[in-house]
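Structures for review follow.
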Structure P
Amino acid sequence: MQQLTKNVYTDTTIRGCNPSILFTDAGAVFIDTAQWITPLLEMIAFAKKRGPIKYLINTEGHIDHIFGNHWFAKECPVIGHERLNDMFWLVAGDVPCYEYSVDVLERQDPEGLKFMPSKEDYIVNRPQITFSQNMTLDLGSHKVHLYHTPGHCDAQLCVYSPEERTVFVGDTVFVECQTWLHSANIKELLASLAFIETLDFDYLVPGHGPVVGKEYIAKQRAFIFEWIETVRDGMNKGWDLDECIKRISFADRFPVDIGQDEMMDYIQEKNVIKCYNYILDQRKD
């Protein structure tokens, strides 16, 4: 794992989200979980060497963020936004999440496959602690602030540690890899980026890609606007949605994050659709 500060660790080198740990006087706080079992179990063992695991926080409900909740069922409570249950453990694309996860393990983490429980024994482990707007955890010398930052999805949240000068933003930010807008509310996403900029931090842990500073938020925003304006230009040329999907692609701009190369065409199509509908909504206003 990469050590960012005295008490913050993250792993940006594996498939799925960037699972992270914040160590506090009261115990370890996990932010999201690994989608490969081998590093997930290593992270849990690493944390328990320093003491108990106090909480697991899910920044959202997509499978790459919550796959490992099963392994925390007997360790600690899970925290998430109150809307998380609406999208928790649904399908990944068109494939049920359990089958999707087994396929990922067979292809990319075969050593971890032996630790995968049967479908009947798998504990979905939904959040036991939820909140609506903001929540603060008082953990000794650390105060951990949770903020509802919708946009990438309705249940999106960010985790801010002022003592460590670190913010964990989940999929509100993608760094140097393809940005997924498939579940996005673009208006809310832009507002959440603006809110995160108001926080005082040195390290931004994105949902995908390497750790960056606050300056990357402007780059993320600019890329979203580039998507919007490219689709808008196509619409002004008279292209309908199908024509926009056929003609518009940013596949040459960034790779897909680790282990998901097959999703490139899906990302391009869904991003066009989201931007197209966002522009139609603007025109109605």
Structure Q
Amino acid sequence: MKKLTEIFQDRPRTFSFEVFPPKTDKGREALEAALVELAGLPFDFMSVTYGAGGSSRDTTSSLVRAIQDKFSLPAVHHFTCVLHTRAQVKAILDDLKSSGVRNLLALRGDPPRDEPDWVPGPENFKYSSELVAFIRQHYGDHFAVGVAGFPEGHLLAPDKSFDAGILKKKIAAGGDFVMTQLFFDNALYFDYVKRLRALGVEARVIPGVLPITNYEGAVNFCKSCGASVPDAVHRIFAPLAGDKDQTLAAGTSYAIKQCRELLAGGAPGIHFYTLNKVEPVRTIIQELMRSLT
């Protein structure tokens, strides 16, 4: 299976999507059906999320392997180090290497809800940059390693400049590429890239896009992760709250416009947060392909 760094050499622009491991049999059946359709679209890779402390470790790993085996589509295995000791991290990474995983998204992760006050000890990693350095130290270039980027700054960062400096440390530690948190105002992304380039960070910065299918849900999620919701989004979607069909149509239109502007401005592709659903991502990627051909 190819590493993303190899794909990037051949493709200056990539399209990808993210899914998460379902917790129920019904959810797993729905995701299996969705993946058949998503994998048939012009995507270059996909990513699978990983629960804090490895709460979804087995399902994440099995999902990554299944997708690579069934669809021959490179998969990025998210990996959070929160709660894990260094020895546990090494054991997990050994297992991932032996099972054919070649691509990782190295994250610190947030403490789980049942341990909100967890504090890293001497055998834990405090920062994701330490995890990236550990991966490079023990595995060389076996893995392509991505890191998370925050166009509006991480919730714990005092300001955007400080946050950009943290991203630089992650790349200096061995990170190969950046996948950003969602945003709805493209100016945030372009300003973020400028800050990174000014610091000498030349890594590929892939923008993350969340098509709005549930206005209230999107607003609440943004509050929890520190992403802002611009007035333009409120004006479009607030009057449609409760109308699923109109919200879906408006969300699809907004995302298509957002993606076109990002690509026209030089973004090296789009990473879609699908919420394990085919629509509206299928319609969006098909419209983008029409524009690009």
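A short reminder: the numbers here are calculations on the coordinates, not readings from a lab. Being a predicted model, the structure only gives us computed values, none of them experimental. Cβ atoms are built from the backbone, for glycine too; each structure is taken alone.
Miscellaneous remarks
- Value 2.1, calculated as distance in nm of label points 7 Å out along Cα→Cβ at positions 10 and 226, assigned to which of P, Q: P
- Structures P, Q were shown, and relative contact order in percent (Cα under 8 Å, 6 or more apart) at 19 was computed from Q.
- With helix-only ellipticity at 222 nm (-39500 (n - 2.57) for each DSSP H run of 4 or more, over all residues; to 500) derived as -10000, matching label from P, Q: P
- Value 0.90, calculated as FRET efficiency 1/(1 + (r/R0)^6) of positions 26 and 114 (r between Cβ atoms, R0 = 35 Å, to 0.05), assigned to which of P, Q: Q
- Origin of the value -0.51, -1.29, where log10 I(q)/I(0) by the Debye sum over Cα atoms at q = 0.10, 0.16 Å⁻¹ was derived from one of P, Q: P
- Of the structures P, Q, the one that 15.8 was derived from, the read-out being mean count of other Cβ atoms within 10 Å over residues 242-249: P
- Origin of the derived value 17.4 (Kirkwood radius over Cα pairs in Å, for residues 82-233 alone; candidates P, Q): P
- Entry that produces 20, 14, 4 once semi-axes √(5λ) of the Cα gyration tensor in Å, for residues 146-185 alone is calculated, selected from P, Q: P
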